[in-house]
Structure 1
Amino acid sequence: MTKNPFALTAPKALRTSGKSPFGRMARMARMANMALGSKVAWEDMDRLNPADPLPQQNPLRKIPCMILDDGSAIHDSTIIMQYLDAYDGRNMLLPAPSPQAFAMLTDAIIAKGITEAAFNMVYEIRNHPEDGQPNMEYVDAQREKIIGSVAYFGKNMPATDANLVSIKLAPSLGYVRFRAQHDWESQSPKLGQRLQEFADKNPFYGETIPTE
């Protein structure tokens, strides 16, 4: 049973796509939170559907988007995860404000940045289907962000428990692996081992892997 110490409006539904790595982060947090007693429905949605209400729920038309009981919306995977944790009230994903909490928030943004860099690589290449001439200097710069972040986490190993950092990092590394953009497991075998330990400990990692 949730404590809801801040009298927050109850979360009602998490709207995202099963293919979105950012949505996967929020889905994993939702599933970890459900194990703690908070029930939040998941709505798989299609941003290309003109009838979808996402533009009214988020003017940026970005997912994930979490709808609250009063009809208002919370955007961005990091904010959604913090909201779920605050609503639960037990600081399971993020400690109460403290030096440790801000260090974890910083690491979570680095982890999310891995996916952002990978996304940038995908779309830079995808946007040149005719001439096949993506800006490889830009693509390489994004890859360097991934390499640097993997090196960072290789020295600052994430926990195997589900927290804000590990739930951000695991899908990011999985997405880079899926897109074959960088062989990060060869760069940091220990990080690859830690991801496997996280997956073994938290079944929702495997349950949220995109099928395509």
Structure 2
Amino acid sequence: MAVVSRAIPTLLRGVSQAADSTKQADHADIQDNANSNPVQGLTKRSGTQFITTLSNSAIGNVHIQTINRDINERYVAIFSNGNVKVYELDGTELTVHKPDGTAYLNTSNPRSVIKTITIADFTFVVNTGITTAMDSAVSAGNITQAVVFINQVSDKTTYSITVDGVTVTDDTTNDATLSTTQVASDLVAGLNSGLTGFTIARNGPVIHIKKMMAVIFL
């Protein structure tokens, strides 16, 4: 076999799973313990660094969430069956307040069942083994209302609103001034004459319709 000689521009593309016929010259099949850095080039991957021991006994099947809020607030949360512990990175265990108990964390397989995500100052915890249910305590229903936005209108077009079985329309064919505010005003006038028991207000091209009883808006 003849010797093949060619230039390889960089070693930064990393591993590619594409077919050999479509790979670039600087794609790799395998890249072990190396980082492709556009500034430093291909460098050796940094090794791990021992910091401290969080537990002197095996922690077993647990779910671990690393919380990296900023340079001064970094924590490790360990969720086990019915419990949670939080440590600073130096191994200092912090007090976790549990006013509602930890029954929600009960599971024989925390590593797979518990799911967590940290967003800003909050870490959300979900036990995927518990079926979501509505609280038995409910609040009084809110008033039934709707907001209608007239964002754009065209000439020779009919616009309509149906509320509680009553339909009002506005045809822009003969409008002297074509505007969203005018269409909204005409629709409000029709609703006021055809509906009872409703409060209808308008602010420019926006219509607010409100009734205390249940009603379907179409």
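Throughout, read-outs are computed from the coordinates displayed, never taken from laboratory work. No experiment lies behind these values; they were computed from the predicted model shown. Cβ atoms are built from the backbone, for glycine too; each structure is taken alone.
So if we calculate mean count of other Cβ atoms within 10 Å over residues 170-177 for every structure here (1, 2), which label has the highest result? Show your work: numbers first, answer last.
Details: 1: 23.8; 2: 11.9.
Structure 1 gives the largest value of mean count of other Cβ atoms within 10 Å over residues 170-177 among 1, 2.
Where does the value -17000 come from, among 1, 2, when helix-only ellipticity at 222 nm (-39500 (n - 2.57) for each DSSP H run of 4 or more, over all residues; to 500) is the thing being computed?
On the way: 1: -17000; 2: -2500.
So the calculation was done on 1.
Ranked on Kirkwood radius over Cα pairs in Å, for residues 90-201 alone, which label among 1, 2 comes first with the largest value? The partial results should precede the final answer.
Working: 1: 14.8; 2: 20.3.
Comparing 1, 2 by Kirkwood radius over Cα pairs in Å, for residues 90-201 alone, the maximum is at 2.
Could you figure out which one of 1, 2 the value 84, 65, 33 for Cα extents along the principal axes in Å was computed from? Don't skip to the end; give the middle numbers.
Working: 1: 52, 44, 30; 2: 84, 65, 33.
Checking each candidate, the match is 2.
By the measure distance in nm of label points 7 Å out along Cα→Cβ at positions 58 and 74, tell me the structure among 1, 2 with the highest figure. Walk me through the numbers before you get to the answer.
On the way: 1: 1.3; 2: 2.9.
With respect to distance in nm of label points 7 Å out along Cα→Cβ at positions 58 and 74, the highest-scoring structure among 1, 2 is 2.
Given a value of 11 for relative contact order in percent (Cα under 8 Å, 6 or more apart), calculated from one of 1, 2, which structure does it belong to?
Working: 1: 23; 2: 11.
The structure behind it is 2.
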